[in-house]
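**Q** Read through the structures below before going on.
Please treat every number below as a calculation from the coordinates, not as lab data. All values derive from a computational prediction rather than experimental measurement. Cβ atoms are built from the backbone, for glycine too; each structure is taken alone.
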Structure I
Amino acid sequence: MQPKEPALRATHVLSCVWDFDKTLCPGYMQTPLFKAFGVDEEQFWKETNQLPALYARKGIRTPKDSVYLNHLLSYVKSGHMKGLTNAKLRELGADIQLCPGLPDFFPSLKKVVRELGQKHNLEVTLEHYIISTGLAEMIRGTALAPHCDGIYGCEFLEHPLPPHFTKQDELALELPTEITQVAAMVDNTIKTRFLFEINKGSNKNPEIDVNAVVRMEDRRVPFENMIYIADGPSDVPVFSLLRKNGGKAFAVYVPESEAEFAQNDALLQAGRVHGYGPCDYAAAAFTPKWIRHALTGMVERLAQERAAAVSARVTRPPRHIHADAPANPAKDNPSQGTFFGE
């Protein structure tokens, strides 16, 4: 088998892929939702954590990461969150407390990468993606949304169409005015699927199926051009995927939590992540420095790969052969100076 030649690309895309809860916000995004409807947040999560075991006794398996979605719908149906719509979720997203340094860190990081590319005479862009088991509509309501190139999260339907809807006039249907069904569910395993969508470019080009075979050199965002930033063990599937394929994995913790610090250190010791730091994105903080350093290394690698690609594809021009000429005329006769154009 012939060795693979280095790729020669006109443009390059790097990506920072982010978890949300305890990564971009110090707590859980649903806090403003519970406050708006006067729901006891602690009680809600206590009930949610008990559900998988209770349903298991009935022989029903429920995913721990997303069982809260149906419990949320139970609150809507019972009237505790009456009238909750997708528009309301997006509105409440604006009330989510973001970590220090956000949202400014997102656009500033894009600028850093663009300037690094110009320094190496490369066209390099950075894209931000959020992949969360939380609620996509709430994330879309945050100040981060305008700086994101894609947001993946759980979603609800307000108006699920009934049986035989093709035979009815939709305008005549009585449709509910609140969320009624789960439209999309994201757990920590499904996150890897979205990583492949970004990798292969199917998120930008719907004609590319995420399960299609795409040669590594043709993938839009190679895994080695990605950094995944998340808060803990539940993100191990994505951490593992990126580490295995040359990408970077970085864990974050809420600075006030000794337990989360220890948890991140355990991930590093186990070889699950390349580094960890507090979820503080102020310019002088440790985590932004680590991310900037990792992106700098990626751009430098791309510059080296391009130089190698040019070298592999550009041959030296033919030279005149003089049988009686010395091997190095300039060296043997310094007065002749340096020869150009041979």
Structure II
Amino acid sequence: MKIIFAGGGTAGHVEPALAIARLWRERNPEESIIFLGTAKGLENELVPAANFDLKLIPKVVMPRKISLSVISAPFAFSKALLSARKIIKGADLLIGFGGYVSAPAYLAAKSLGIPFVVHEANAKPGFANRLGARLTPNVAVAQAVPGGSLSSALITGIPLRSDVAKALTNSAGDWAKARANAKSTLGFSPTAPLVFAFFGSQGSVALNSVIEKSLPSLLANGGQLLHAVGKLNPLPKAQERYKSSTYIEDMATAYLAADLIISRSGAISCSEINALGRYSLFIPLPIGNGEQRFNANHVISQGRGEVIDQALFSQSWIDSNLRRLLAKSADSPLAGSNTDQDASEKIVNFMEYALTGKRD
């Protein structure tokens, strides 16, 4: 069989697709798996590293406002659609996770009579998956969507990366010990409070600046800080009880070690924080589809996080609220959440159902 995965652009689209592809390959080692992507997406790094084939189609950005791109968009989309048809032709099943490649992939599959599955990770669905959900009965979501074409979708959660899933399983026996060991592994005191700040793989100049200016407060009274500044930002000067990095490979250990996490609220970050984190301050990306404002609702509903607008996040705000946030963390459960632990199996079973009409 030939299975197509359409999930390119950001880690939020690629990582869930990779988690599902790994499990599919584990169950069906002889089957062909092909990823669709674009030339500049993160899939160009992650997919080949995971030993999957990657085929590229032209990137199509749907304009959000009236501009010259409105005129060129239909031509670009047609080109992407034709490219997708050539790659998808002869496939047995396609699964899409949203992003730039998914809309043309869904239409290509529909035109070729190939069954496909849609998975939406965000609490507020994007254009591609809203389109796809109108073209197939096989629709899954991470959390319930109150209205629109995804309102009756199967709720599966978000597939966890293998390191996060492993840490969740291994920590279940003794969360206190797991969290203390994680701090020690990172070179921090296992007893002093640790704040972990990160703002995506590229980072955020504005948010990193607030963190750097707030170092006196964050490091006061024995406080500790782990700071991932992103690949496009310079590293701040080293200080005692402060560690900075452009990118953290072992995110599972960082999540476990942190008493307080300060981050964006992308769907994948929220899922991983929900699995391993303790208490979080979410700062939604102020541009885009607006989905980040809603992604953290599941964590917040459990009393394990809160949201602040980027415009309000400042050195003075941290000075006034850090002690309160750490107290919230101390009162929150030591254990993480297993809400998404079985998401990969649920989605693979759903794919098999779409393919054969049978569910394990």
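**Q** Out of I, II, which one gives 191 for volume of the Cα convex hull per residue in Å³, for residues 146-225 alone as computed from the coordinates?
**A** II
**Q** Still on this structure, I have one more. Figure out for me which of the structures I, II the number 18.9 belongs to, where mean count of other Cβ atoms within 10 Å over residues 130-137 was derived from the coordinates.
**A** Computed on structure II.
**Q** May I pose another question? Looking at mean count of other Cβ atoms within 10 Å over residues 266-273, point out which structure of I, II has the largest value.
**A** By mean count of other Cβ atoms within 10 Å over residues 266-273, the leading structure of I, II is II.
**Q** Taking relative contact order in percent (Cα under 8 Å, 6 or more apart) for each of I, II, which is largest?
**A** I
**Q** If Rg/Rh (Cα atoms, Kirkwood Rh) is calculated from each of I, II, which structure is the one that comes out at 1.13?
**A** Only one of I, II returns 1.13 for Rg/Rh (Cα atoms, Kirkwood Rh), namely I.
**Q** Same structure again: Looking at structures I, II, which one was log10 I(q)/I(0) by the Debye sum over Cα atoms at q = 0.09, 0.10 Å⁻¹, for residues 50-177 alone calculated from, given that it came out as -0.45, -0.54?
**A** Clearly, the read-out refers to I.
**Q** I, II: which one has distance in nm of label points 7 Å out along Cα→Cβ at positions 274 and 298, as calculated, at 0.2?
**A** II
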